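Got some structures for you, see below.
A short reminder: the numbers here are calculations on the coordinates, not readings from a lab. Here the structure is a predicted model, which is why all the values come from computation and not from measurement. Cβ atoms are built from the backbone, for glycine too; each structure is taken alone.
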Structure I
Amino acid sequence: MVLTDTAVRNAKPKAKAYKVSDSLGLYLLVNPKGSKLWRLKYRINGVERKLAIGPYPQFTLAEARAARDAARKQVAHAIDPNYAKRQARIEASLRAENSFAKVAGELIEKRQTEGVSPRTLEKYQWVLKLFSAEFVRRPVAEINPAELLHELKHQERRGKFETAKRMRSFASRVFRYAAATARAERDPAQMLLGALIQPKAKHFAAITEPTEFGALLRAIEDYSGDPAVMHALKLTPHVFQRPGELRQMEWAEVNFNKAVWTLPPAKMKMRQPHAVPLSRQALAILKTMHGLTGNGKYVFPSVRTRARPMSENTVTAALRRMGYTKDQMTAHGFRTSASSLLNESGKWNPDAIERALAHMVSGEIRRIYNQSAYWAERVAMAQWWSDYLDELREGGNR
């Protein structure tokens, strides 16, 4: 006699577990504590087996019968339903292990081991969080270009063109890593080149007119506030390195006797070591700071704790308090100012200026040559530049 929904619902527990049969091997197992479980009895290769379909009421009578019919079809094709169920569970687990999020996490760990800067790792984590939860759970090998494009277009509709570009670039890294580790066969992100709106190039605002730059230097001289911020502001125009490199400056990197600041590859954008000659003025600023923070790790520590460097927006925030807007001057703009004014002076080899700015020079041989051949010129240029800054600050303009 086949079961009905009412009979299944009204089946009461007894002292011992018992079965209530339906048809074609399907039955309901009622346990003493009240749970009701669907089971299927079947034979394959002459051996009787049992398949656990699932609990009632999560599986209704109709759903249990549908599962029974599917299992019987497998048996008819000499497939053991229990084996197929186990394989499906394994495949689901493997898909989860090879999800976009999992592979991306592995890639980030790999890059960390390779010595990528903490800032770059932070950017990777930030970009990964921009993808939807549904997308990052998808097996990386099953993601198609349309799915990825949907994620990117969501950012474009919000006007986040640069963000969409970064997401595509990061996704491409993930897919290429998945392919390299035999978990994907292609890079869907590569197929989307040209599909996104190209963001307009952003240029860091900078003052390049000597008289105006002199006024900025006077404003910096009059700035009052946290000593670390004040001296970071004063040192920035003298060394004109990237804001992130200066704020993470460590005392171990400064050699007062040789008048040089040596940055390790891990801190450099181009992952090449970089030495910065220090003028008398730069050394004076650093010696003053040494009296304040020389017993710690960082030259310019955070106002909250000396265990961390000052935040990345500190110098820019100081410029804003001095009255300079984002369209007038930025922390990164000091590099543009130095590059422009040094080149306009006509006194220095453009390659020496580029090397001072830690810009990558094409060609390994040329890069090695520049590291050595222009050092003497860079030392002289550093002192000339600081003397020039003093003159501009005093109102001169040569």
Structure II
Amino acid sequence: MRLLAAGAVLCVAVVSATAIPAVAARSGGAVDYHEWSAGSLGQGTSEGVLAGRDGLELVRPVGRVEREGRAYEYARWTSPVRRLGFPATQAVASWNARTPAGTWIQVEFRSVGEGWTSGWYVLGRWAYGDADIKRATVSGQSDEHGSVDVDTFVAGEPLVAHQVRVTLHRAVGQVAAPSVSLVGVMASAVPDRFTVPASKPGSARGIELAVPRYSQNVHLGEYPEYDGGGEAWCSPSSTEMVVEYWGRGPTPEETSWVDPSYADPTVDHAARHTYDYDYRGAGNWPFNTAYAAHFGLRAHITRLTSLLELERHIARGVPVITSQAFQADELPGAGYSTAGHIMVVVGFTERGDVIANDPASPDNPSVRRVYPRRAFENVWLRTKRPLPGGGVGGGSGGIAYIIQP
């Protein structure tokens, strides 16, 4: 679970393989997701990397760095400037990468405003495993242009364009190197709002996808070094459901480290391999999509603007992972309150209500829930919410994980 502070998104889509243009929501928001993948990574500036059909590969190191007592050599790719059609207030990067033992990548972001360009902010140091570096975000990054809140860049001044930079590292003396097949950035300007306009049921009415069901609560107390299961594991539980829906995931050999008395060892595995050692949790949004990509899937973070937009994914057979915060009476049928929670939308009833695999359930069979369409859409898309006894909390503003082949 990611906690949502007042006015900030803290918990943690897209159709085109290259870019989604700025999308104006009915409520006045805008979202731009753009990605560079195998066919477009050659557009950037390469320093010691080759942009081939499989993405970026380290071919000629251009420098060295020490990390956690070990020397690594690196090469780097920098994207072209991505110009937006609106002044954005937040940005989240995603990446799909292969990181063999002894390798890792660093993803950085910089914002561009009217007459200024920021310095580089680190949005993540990533490796699938944890034997070489401890994958982590970097806290304490803040200046007049903006700040980094775990995995999200929050603009101090409106940004009208941006760049992303990826540095590929391998241990000095080894041949195996990392590769990167996709780099994406979602920039958005979602207005402060307690309620959002309701959408009418669309193309996914009556469709329910056969997504496996995993409860986070059956893992309560497991592996406190990875945040101990229960409500802390909503994101890896949801991610693993979708990974396995596509017939992918870790093998029994890979999960052999898990205590054999524990149910659903693949969920423990997902929690370990999404754990952010700086944030100290498994709810980092792009770390979860990067985990999914390790199994040959294409995965990224974006914002969607309505349930109607989400339905288009369901109609194509693609489940969508969403982030929301609410009091129990705001989402009938949930039976709990949360300051930030992840679940999987797997379909819609004939009336258009939401069918969700909600990991905040006592056991796997009870994971399937049906939530009223209007209530679900509002708690997912809003950015502000009233707190009991007064005060204001935050909402995700439509955050979604899109994971597909």
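Work out the source of 4.0 here, i.e. which of I, II gives that when distance in nm of label points 7 Å out along Cα→Cβ at positions 164 and 332 is computed.
On the way: I: 2.1; II: 4.0.
That value comes from structure II.
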Of the structures labelled I, II, one was used to calculate percent of Cα pairs over 32 Å apart, for residues 108-339 alone, giving 36. Name it. I
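For which of the structures I, II does the calculation of helix-only ellipticity at 222 nm (-39500 (n - 2.57) for each DSSP H run of 4 or more, over all residues; to 500) return -16000?
Answer by label: I.
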Work out mean projected area of the Cα convex hull in nm² for each of structures I, II, then name the structure with the largest result. I
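If you work out distance in nm of label points 7 Å out along Cα→Cβ at positions 44 and 132 for I, II, which one comes out largest? Present the calculation step by step, with values, prior to reporting the outcome.
Numbers: I: 3.7; II: 1.7.
Sorting by distance in nm of label points 7 Å out along Cα→Cβ at positions 44 and 132 in descending order puts I first.
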If you work out FRET efficiency 1/(1 + (r/R0)^6) of positions 260 and 380 (r between Cβ atoms, R0 = 41 Å, to 0.05) for I, II, which one comes out largest? I
Note: FRET efficiency 1/(1 + (r/R0)^6) of positions 196 and 244 (r between Cβ atoms, R0 = 25 Å, to 0.05) at 0.40, derived from one of structures I, II, originates from structure I
